[in-house]
Structure 1
Amino acid sequence: MPAAATKKVIVDFSERLYNETEAAAHELSTNRSRLVRSAVEQYLKNLQQQKLEQSLIEGYQCNAEFDRRIAEDFAFVDAENL
């Protein structure tokens with residue numbers, strides 16, 4: 001199976017961020033490109049998770065009144081089981 005095509009990206013880092021990136025790459029026994037790629041992948045995964053969670057929150061909020069009415073309508077069923 002052929003390898004996925006890659007694109008080169010040039011990113012400007014402050015000297016501090018560059019030094020910290022180099023140190024982290026050395027500590028993790030990896031190279032700078034792999035470390036940055038991994039960080040971007042993780043960031044995008046977290047962003048997608050945040051969007052999903054926000055979508056779920058909005059869905060629950062939209063249905064809150066309906067769900068409350070259903071719970072009230074069936075509250076007597078819970079009392080019958082006591």
Structure 2
Amino acid sequence: MNIYTEHPPPDVVRIYATVEYMELQSGLRRRVSIVPPAEADAASGRISLLSPVGRALLGRSVNQISEALLPDGRSLALKIESVRQH
């Protein structure tokens with residue numbers, strides 16, 4: 001992960017960003033917004049920055065592949081396809 005002294009590039013996932021990613025194992029595409037835990041509502045597409053997927057996406061940029069470690073011990077490879085800042 002890069003450290004930025006001013007503003008990170010617009011394609012870097014940060015809090016309140018909307019992210020489109022693909023689950024590499026299944027090819028399934030998802031769109032989520034990264035939010036603080038108190039604002040999370042998975043049914044509405046708002047996931048906590050502390051969730052496994054939130055942690056895997058946060059700080060990454062478009063075209064990067066990251067791995068989410070799920071509570072059941074499985075890992076989920078994610079490719080970031082787009083990032084939109086709010």
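Which one of 1, 2 has FRET efficiency 1/(1 + (r/R0)^6) of positions 31 and 63 (r between Cβ atoms, R0 = 25 Å, to 0.05), as calculated from the coordinates, equal to 0.90? Walk me through the intermediate numbers first.
Working: 1: 0.00; 2: 0.90.
Checking each candidate, the match is 2.
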Given a value of -1500 for helix-only ellipticity at 222 nm (-39500 (n - 2.57) for each DSSP H run of 4 or more, over all residues; to 500), calculated from one of 1, 2, which structure does it belong to?
2
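Quick check: 12.2, 38 is what I get for Rg and Dmax of the Cα atoms in Å, calculated from one of 1, 2. Which structure matches? Numbers along the way, then the final one.
On the way: 1: 24.6, 69; 2: 12.2, 38.
The structure behind it is 2.
Throughout, read-outs are computed from the coordinates displayed, never taken from laboratory work. Just so you know, these numbers come straight off a predicted model, no measurement behind them. Cβ atoms are built from the backbone, for glycine too; each structure is taken alone.
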